[in-house]
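Engineer: The data blocks that follow each hold one structure.
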Structure 1
Amino acid sequence: MKTVIRQIPATPAGGRLIALSDIHGYVRYLKGLLEKIRFSLSDTLVIIGDLIEKGPESLATVRFVLDLIAQGYSVSVSMGNVEMSRLADLIGTNAESDKRFLHVLQYDSTVWKHGLFLDMMDELGISPADVSAGVPALKQTLLKHYRREIDWLWNLPTVLTAGNFLFAHAGVPTDDLNLLRETEAWECLKRDAFLREDVRFTRYVVTGHWPVSLYRSDIDSMRPIYDAEKRIIAIDGGCALKAGAQLNALILPADAQDMRQARFEYYDPFPVIAAGYPQKGRPATIHMRYFDCSVDVLEEMDDLVLLRHQSTGRIFPAPKYLLYHRPGKPVQCDDYSDALLEVKAGDLLSVVKETSIGQIVKKDGELGWYLKEDFPRKEAFFP
């Protein structure tokens with residue numbers, strides 16, 4: 001499938017261009033963010049792919065966006081890699097697409113517990129355990145009952161443009177629109193670590209796909225990243241993938257031509273506290289990412305574990321809830337950083353997780369520990 005480029009209408013006078021990405025079925029984050037930034041009929045909303053999968057309400061997220069459009073809001077959505085791959089399996093009529101479709105159902109059921117097809121089946125009263133022998137019939141049932149949602153998703157463009165800004169889910173091989181139209185769509189939908197590519201653009205390229213926290217090892221930060229030299233803005237805050245995830249928005253005033261006029265906003269649902277005492281910061285000695293997360297369990301301590309990272313030998317403490325097991329693989333640890341945040345008394349902190357030794361909190365989008373003031377093993381665990 002070739003890249004499809006769609007131009008976004010000019011933002012009305014007094015309105016804003018608002019870009020966000022990778023909602024992944026977290027419709028409550030989307031609603032919370034739009035309420036926080038006071039999204040209005042004079043604004044233009046751009047969603048850069050991956051509306052669905054992994055999170056708890058994929059079908060509800062699609063319907064909410066369609067309802068916004070029906071109510072007259074200016075909303076433009078581009079394709080993400082999950083929309084492309086999932087719908088290709090659904091629409092495909094050969095044995096290979098049926099096999100992939102069944103695998104998606106099984107994987108989503110066991111790993112994510114959620115997904116667009118699972119949401120549809122749940123609404124129709126169909127159990128995933130009942131479909132292994134009737135995949136073609138199930139696919140036809142979903143196509144029949146959810147034609148509106150499926151057709152809309154399948155016809156999303158690959159790339160959106162507005163003035164000097166270009167929006168693509170995972171990045172682009174070029175910002176020359178004539179050349180870009182000749183590329184395969186997948187080149188814009190699945191480009192891991194796009195910020196690390198040796199590229200320079202004349203337009204501003206706004207992208208999601210890779211959570212921004214994966215780009216750094218010293219801190220675990222959900223804040224958007226702007227590379228001024230490359231003219232790339234990465235905004236994926238890790239919805240459904242990170243414990244301290246947030247939904248980020250790039251906000252541009254009408255007819256903005258460069259990043260000097262931009263600001264960022266975000267939403268998360270975590271409770272906020274005022275720090276009661278200061279804490280000296282310390283950079284992470286370990287930053288676990290999904291592509292290198294195998295560990296050995298050395299000690300269990302109530303809700304904590306002492307772990308050894310298999311690839312580096314680094315020993316570190318982590319909350320026990322981050323551990324998971326998959327058949328045929330070592331014990332693995334979810335994305336995690338052991339950094340201590342620099343905190344002043346009175347600082348506002350979002351509490352992501354309470355533990356026996358303190359809290360995992362977020363300050364200005366950066367995730368780390370805020371330890372109990374009297375934690376006796378602080379020096380041993382966090383040297």
Structure 2
Amino acid sequence: MTVFNERRYCIDDALSRRGFLGSAGLAFAALALPQRLQAESSANERTADKRTVRPFKRYSDLLETVKKRGYKPRVLGYAPDKSPIVGIKAGGDKLPAIFISAGSHSTEQAGVAAAVELIDKLETEHQVYVIPCRDPIGLNGYMYALSLSLGEEPKIESMEQMERLLRDKGEVLLDADGKLLVLIGEYGYANRGLYRKVEKGAKFLEPLKGRRLWFPSRYEDVPGSGLFERAYTQVVTPDSEVLHINRFHDTSWAPVEIRCTRGLMADIKPGLTFDLHEYGGDAFWFSARRQRTDEDEIWERRMAAEAARAVKASGAKVAPDDYSPGSFFSKLERGVFWLDPSQRGEGLNLADFAASKYGGAFTVETGMRQPFEHRVRTSMLTVQTAVRVFEERYR
């Protein structure tokens with residue numbers, strides 16, 4: 001049997017029942033970023049009421065922002081570059097807890113900013129746990145991802161330069177039909193995404209089995225996800241399928257980022273989960289999940305309906321009536337869809353997994369072609385509205 005061979009840095013104690021909630025040794029003071037990024041942490045002097053929400057340039061900026069706002073994150077584990085994957089507790093003391101996650105896809109930075117803002121601005125008596133970024137390497141950018149194999153960040157200004165570097169420094173595994181994939185050191189590097197673009201079991205993927213690969217962001221009209229600003233993480237499974245890292249929550253050999261998230265969820269058993277995403281359009285939509293009991297499903301529908309109404313009332317552009325995200329979605333109402341992971345295959349994403357084990361779960365999708373702050377506000381409004389309905393259930 002093929003064994004997933006990624007280096008693992010997840011801290012088992014941090015995922016035990018006492019690790020996240022009771023281990024003082026894992027407080028923010030223990031966080032350790034790779035040395036070359038420590039100097040890049042920038043002070044965020046903006047006040048809570050006047051600050052302009054912008055994309056984080058580096059993961060160190062996110063950690064510094066959380067620290068300056070007075071929170072003490074707990075280290076759940078470490079990404080392959082030893083960046084800490086952190087969780088932050090907010091809210092009150094009431095159960096069941098609420099869980100918020102973002103950043104599994106590094107190009108979707110409004111979700112990351114919204115998650116950080118919600119640490120302060122989600123007013124609830126329930127316990128709230130936030131993992132604001134599930135992919136620290138991806139947030140740091142494609143040049144940073146290359147540095148993990150090259151030893152330093154290259155200076156590249158164009159796709160042509162990047163492709164020349166990949167061919168020069170790497171073992172070329174694929175170079176055809178506009179797709180370039182190379183192996184440098186332990187990792188793969190591509191010029192574009194290969195998810196659903198290459199055949200499962202392709203022979204050229206053999207050297208990357210159980211490894212991750214990155215391709216660069218290259219949007220021209222999406223603040224925070226311009227050329228090389230982010231490194232989008234994909235993983236080649238032991239049976240040679242290219243997936244992104246939000247597909248392994250029911251998989252025992254999942255990447256470390258997923259195992260840390262899954263461990264925290266086992267610890268807190270959230271009654272409500274949000275995963276904050278974005279997509280390539282200019283409108284808003286989100287997906288709900290079928291629930292294990294009739295009562296849970298009634299509340300799932302109520303939260304979905306109220307959140308959709310709030311977003312529409314805010315003036316945000318909502319996906320049109322004829323929009324469909326895919327064949328494995330069914331429409332609940334305009335802008336709201338049921339997602340059936342059994343039809344999609346590929347493994348459970350975070351919201352699928354939460355619904356299968358814990359309770360209400362939503363994947364929020366804001367349109368990247370909208371202004372950044374607008375996307376952040378819309379994502380926050382969705383969460384805040386659904387939480388108000390959730391609180392009614394437990395009064």
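Engineer: One of 1, 2 was used to compute mean count of other Cβ atoms within 10 Å over residues 317-324, and the result was 17.1. Which label is that? Before the final figure, lay out the partial values.
Structural biologist: Details: 1: 17.1; 2: 14.1.
Structure 1 accounts for this read-out.
Engineer: Turning to a different aspect of this structure: Thinking of 1, 2, which structure, once distance in nm of label points 7 Å out along Cα→Cβ at positions 125 and 149 is computed, gives back 5.4? Intermediate results must be reported in sequence, preceding the final value.
Structural biologist: On the way: 1: 1.8; 2: 5.4.
The read-out was computed on structure 2.
Engineer: If mean projected area of the Cα convex hull in nm² is computed to be 18.8, which of 1, 2 is the source?
Structural biologist: 2
Engineer: Looking at structures 1, 2, which one was helix-only ellipticity at 222 nm (-39500 (n - 2.57) for each DSSP H run of 4 or more, over all residues; to 500) calculated from, given that it came out as -6500?
Structural biologist: Working: 1: -6500; 2: -9000.
Label of the source structure: 1.
Engineer: From which structure (1, 2) was distance in nm of label points 7 Å out along Cα→Cβ at positions 101 and 197 calculated, if the value obtained is 3.2?
Structural biologist: Values: 1: 3.2; 2: 2.5.
Answer by label: 1.
Engineer: Also: Of structures 1, 2, which gives 14.6 when mean count of other Cβ atoms within 10 Å over residues 69-76 is computed from the coordinates? Walk me through the intermediate numbers first.
Structural biologist: Details: 1: 14.6; 2: 18.8.
So the calculation was done on 1.
Each reported figure results from applying straightforward, stated rules to the coordinates on display, with no laboratory input. Just so we're clear, the structure is a prediction, and the values are computed from it rather than from any experiment. Cβ atoms are built from the backbone, for glycine too; each structure is taken alone.
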